[in-house]
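Down below are the structures I want you to see.
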Structure I
Amino acid sequence: MPAPPLEATARWYAGDLHVHTLESGDARPSLDEVASFAASRRLDFVALSDHNTSSHDDFIVGAQARHPRVLLVPSVEFTTYQGHLNAFGASQFVPFWLGRDGVTLGQALQRFDQQDAVATINHPTLDLGRFCIGCAWQLPVVPGLVRAIEVGVGGWDETGALFDESAIAFWEALADQGVHLTAVGGSDDHRAGVGLNQTQSPMGSPTTLLYASELSVTALTRALREGRAVVKLRGPDDPFVSLTPLDVLPRVQDTLVGSQVRVLATVTGGKGHRLAWIENGVTAAERAIDTDAFTDERSLEAPAGRSVRLRAEVRVEGAPRTVTSHLWLAPDSPPGPPVVVDKAAPRGCPGCGSAELAPLFAIVALARRRRR
């Protein structure tokens, strides 16, 4: 029988989808340390995504009883030499040695899906060569079995400024192919926020918010599958933006079924910054946020037989700080192929996705550590 929810309220729940414990082998914190630090950052849940193991499940019940304010979500980081993914909600071991003993990515994803877990591509453009073997995603993306993607790769102040915009561009390129992925963020914290160097992110940086009917693994999993997610790239204190359809249309996971819809963006904590509307992967409009409770409206239209998508960003000094997932619109269900438009070259750090940057990144990290 599933555990009762920690809270039975429909609201936005803040959490971190990529957190390690001592069960990973390369991490140090206990579940108690993870839960205590998460509470100190005002998080409602954390995904315990240890490398290729579900051994932390043996200790979750006791730790959860000691920390009733933070939901500890069993998860796995499926770590391979060609990419890493999180299985949010997985509690059973899945073989990870791709290419041996008949183990395939499709087989592994099916086994996670049978557990009702949500598979998330981790740090897709984090290509640092031998400094992080397999960290960049080089495997196929299996629609329907891969459901989410990290667009927040560590906190903005630590590594996100280097990698988040390339991860967002990677996400949008997949959307151009008709792949629907929910945007999430993960700190990849291995130390429960203690003794971090300047390239390591504390839990909650970034913060992922999921709109769920209650604080339970089942409800959070459903929110991920439905695309009800917002990512604060720096952390809990970032501005917040959410999207609300103003027209009543049927919804199938992240897709509204209809030919036209009006969408309301609501921003809190963003005064002095800018709201950007991103339609089909390009900036369609940008507005100055001049009030603490700011709203703006945009109409979205889908041509016959095609699908379109819309999301919003709060931008600080021209860079994304808070990112919503896509809201898709299609006249039919299942949706037709997406509308693709011409795009300018991506902003940010195109070379961050190449091994050539790895030595430079390592030198910078070492220099920062020595200064500290």
Structure II
Amino acid sequence: MDGYLIYMVGIWTGAPQAIAATGRPTIFVDDFYGGSGEFLVAYSAAKRNGWKVAGVSSSNFDDVIQAVKCFECLKKLRSSVILRVGGGFGCSEKGVEEVFGTKTVPVNYDSLNELYDKADRAEAQKWAKRWIDGAEKVVEPSREEIEKSGAMYLAMSDLMRQNKAQAITMNCLGGFYGGHIKAYPCLGFFQLNNDGYVGACESDLTSTITMLLMSYLVGRPGYISDPVVDTAKNQIIYAHCVAPNRVFGPDGPSNPYHIRNHSEDRKGAAVRSLMPLGEMTTTLEFNPDAHKVVIHQGKSVANIDEDKACRTKLAAEVVGDIDKLLSFWDTWGWHRVTFYGDLKRPVQNIAALLGFELIQEA
């Protein structure tokens, strides 16, 4: 059983409270006027009791549909696999499995390199051509370097197929700096994220499970970043070298991108995605160890061109208190994951059904 959907068409039955008290994920829906009295009383009591209850009190039936999608999301997570190459950081693998039911499979660099060496070079060249032809421009990387990225993408895809995985994350910087991998995975991650899978940077498991959960919940890819806060402009800048260019999902429109090298070491091939402006964004992290989710929102206002730091730099005007936004980084770490859209309500619903505390950091 995934959970309960209780549609309240009458009042004072006591049934909603009795069902929610079982501890299973439960959604209360108010049928206006008919069920409003019991909905208001039962929902507030359920929240006060700490039960796993989400509430929908809306004249738009799509809001009910979106809430029910949480059940499908949680079911998909229970049958999902994350590949983790070369160790990493973030939340614990045990926490991910206990809370979401998602299995994390550790993979060593040798296993990946074996597939990299076996990758069809002609197929890798086709992927390189596709990425080059799709780019607005290629700045530093040679075609040979981009072809290496194509071979890495094929290796990661083979590894995912072998393990029936929906997500892969890699200690890419440690792997490349230490000579453990022969190409950066960035263009491969770019492709996976565009196609509805998850390719996550730096083997950050907290961000990886956040990306996977949200891809199931809203059908959109996430963008891991190292944020920079500019209080003078009331902006937060999300900087990283992997970002999708189909931010509204695999079937959505594409935005321009450049192929660059990494600014840290001036090597490899990475992406500068010029993402849509004037759009609401929702940035968050789910931490299963703490049973908490942190969230803030902003309006995309600029794609910053700056040689320092990572290649993609999306600036967003912060919604809320930017000074408060400076207060949560020691407990949550530097990374955040950004999604396009006003996704606060779906996040609130899934957090409630998981029994997570929602922290609004702005």
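Points to keep in mind about this one:
- Test item: distance in nm of label points 7 Å out along Cα→Cβ at positions 291 and 307 calculated as 5.1, pick one of I, II: II
- Here mean count of other Cβ atoms within 10 Å over residues 283-290 is compared for structures I, II. The highest value is that of II.
- Origin of the derived value 2.4 (distance in nm of label points 7 Å out along Cα→Cβ at positions 107 and 339; candidates I, II): II
- Comparing mean count of other Cβ atoms within 10 Å over residues 115-122 across structures I, II, the highest figure comes from I.
- Identity of the structure behind -5500 (criterion: helix-only ellipticity at 222 nm (-39500 (n - 2.57) for each DSSP H run of 4 or more, over all residues; to 500), calculated), options I, II: I
- Structure responsible for 19.4, with mean count of other Cβ atoms within 10 Å over residues 211-218 calculated and labels I, II on offer: I
We did not get these values from a lab; they are worked out from the coordinates using the rules stated. Everything quoted here is computed from the prediction, not taken from an experiment. Cβ atoms are built from the backbone, for glycine too; each structure is taken alone.
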